[in-house]
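Engineer: Listed after this line are the structures, all set down as structure tokens.
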Structure 1
Amino acid sequence: MTPPPASPWGPLRRAVNGPVRIAFDEWTEPTARPATEPLLLATGLGANRFWVPDGLCRLLAAHGFTVVRYDQRDGGDSTHLPPTAARNPIAALFAKRQTAYTAEDMADDAVAVLDELGWESAHLFGVSLGGAIVQRVALRHPERVRTLTTLGSVPGDVAGLRVLPYLRLRTLAKFARLRFPDTREGAVAAGVEMSRLLASPRRPFDAAATRRSVEANPDGGVHDRQAQSRQIGAQWHGPSIDRIARPLLVLHGEDDPLIKPRAATAIASRVPGARLVPLPRVGHEVPEPAWERVVTEIRELAAPHRPEGPPGAAGQTGPPSSGAVVHKG
């Protein structure tokens, strides 16, 4: 019997932020190019860290990044919090108050991972909800951020009704109608249907390949309405994103069926020096045809902002000054 291939990821580790334990792991597969740039990946609403494609991480590592991914609180192997009044993400958007935790807490979770790794600063890459979180990290802990990249995100300082202009309500309604049993098969079915709804309509959807991929990661978080409601209901009380003073790359799928491209335009127009890169034939996802472009853009962003000393190690030189500006392409 052929043994299963060895995982390219290191052992599960945990960082601590108060009562919350944040699960993370590091890409360990050897590459021809030494990893010199620390990169932290933040995942989206309800999704665990395994949704970040290994192929994308392999490319990032090949371009010199030390890649670490983590589970948001209430997701994956991280701490799940007690139930709250809002029982679905849509209701949580309209809630005037969220008592489970704040958006500041979620930003601090990312910093807790950096602390556990011994990284004084890192490049941040956030997808969907993760994109809003990395914006908040750059506002709350600017000294810990070298550069940040968002993909399929809304501005990190909007909440409640202010989010609605950026969302496609028809897609939200489709999600609201989905019901799956709380079983492994239910998680697989939810993952396939979520992938179908979020994919670009201009690319053929391979249901069989998607199912094989989801069967390897039957993530119940994609249909855990309670956990998602706590994540999306975490409200931001800090400054507006126009105060971000770190190099910012804004990526967004031109065919995103969940978050309108105007969200990316809003982020890029409000953050000084930000660079907007639309991704053709990409939905609310990171499909393989887009990996090379995504990695090339992140590598270009990171190149001018490499601090001196051993990158990624404790005691390294901090991030670039707040006057750093990303060139317009």
Structure 2
Amino acid sequence: MATLTHDTVVSNRLRSGLVCAVASASAFGLSGPLARGLIDAGWSPAAVVIVRVLLGALVLLPVAVRQLRGDWELLRRNAALLAGYGLLAVATAQLAYFNAVAHMAVGVALLIEYTAPIAVVVWLWLRHDQKPGRATLLGAIIGVVGLILVLNLNSGTQTSFVGIAWAMGAMVGAAAYFILSAHAGDAVPGTVLATSGLLVGGLGILAAGLIGIVPLHATTDPVAFQGFTVAWWVPLLALGVVTAAIAYVTGIAATRMLGSRLASFAALGEVLAAILFSWALLGQTPAPIQLLGGALILIGVVFVRLGEPDGDQIAP
């Protein structure tokens, strides 16, 4: 009976974790098309990111304060974790990615950033002696192949060493997102971690803009999407509430329930979500090969799950 109860708990945890992972990937996938509309209207990428993450932090702040229950000492005890999460998982990932696309094709930069799941597997292997099994390695290969098909890269795409360096920085930030989300465990409530990270990350990118690392400019011109136009504040509101607040909270919850390795592979669904949202909002129709790639990503996640240990979650 105890075994059946444990199996039920693990099954429910897996199901809930995958639901959160899908919600997070979908929310994150929406950010690109919304941001593209704002950028086409005259916003700089850094300005979009700053408003997105700081608005997300503002939305989550009341919930985070309630979760703290007056235990402000919790923030001091976990100051290094919160700072690392904000600077690496939020600021580095966002800032490095936008600098990468300034020097190379967007697809190539995104492909390099989304090698983060492989970095997570290597980190768990080297740091925690969690050697990946054959199923995990096979899932990783299938997932990467699927990702390449989804991005639909041209063989003649030009890159640069500067762009590759920035994209590798974005990969480090993305890998840190999964590792630090799992590392926090139950010590820091998920909403507190997300709120703190967004605040630190947003202020970090703002500082980068103020000292001239990235340009900062914005407009109040209407934003045009495929077949309709909205006021400038509509996509900004969606970016802050959906693609920041909801995306980070559900992503942290998914990582804590699934473990950093499986969650990082499940998050590859963000690329497919971005393709579909770009189709709906920007009129960028996905090719059949991209849909095939999305299916391979899902198959890769299944194989990664088969390669996971039997515990409730993978240690970070």
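Engineer: Taking 48 as the value of percent of Cα pairs over 22 Å apart, for residues 139-266 alone derived from one of the structures shown (1, 2), identify that structure.
Structural biologist: The structure behind it is 1.
Engineer: Just checking, which of 1, 2 has the largest value of distance in nm of label points 7 Å out along Cα→Cβ at positions 27 and 67?
Structural biologist: 2
Engineer: Given that helix-only ellipticity at 222 nm (-39500 (n - 2.57) for each DSSP H run of 4 or more, over all residues; to 500), derived from a single structure, equals -23500, which label among 1, 2 identifies that structure?
Structural biologist: Structure 2 accounts for this read-out.
Engineer: For which of 1, 2 does distance in nm of label points 7 Å out along Cα→Cβ at positions 99 and 243, calculated from the coordinates, equal 2.1?
Structural biologist: Derived from the structure labelled 2.
Engineer: A value of 40 was derived for relative contact order in percent (Cα under 8 Å, 6 or more apart); which structure in 1, 2 was it taken from?
Structural biologist: Checking each candidate, the match is 2.
Engineer: On to the next question. Where is FRET efficiency 1/(1 + (r/R0)^6) of positions 83 and 123 (r between Cβ atoms, R0 = 41 Å, to 0.05) largest, in which of 1, 2?
Structural biologist: 2
Here, each number is a calculation from the coordinates, and none is a lab measurement. The shown structure was predicted, so the numbers you read here are calculated from the model rather than taken from an experiment. Cβ atoms are built from the backbone, for glycine too; each structure is taken alone.
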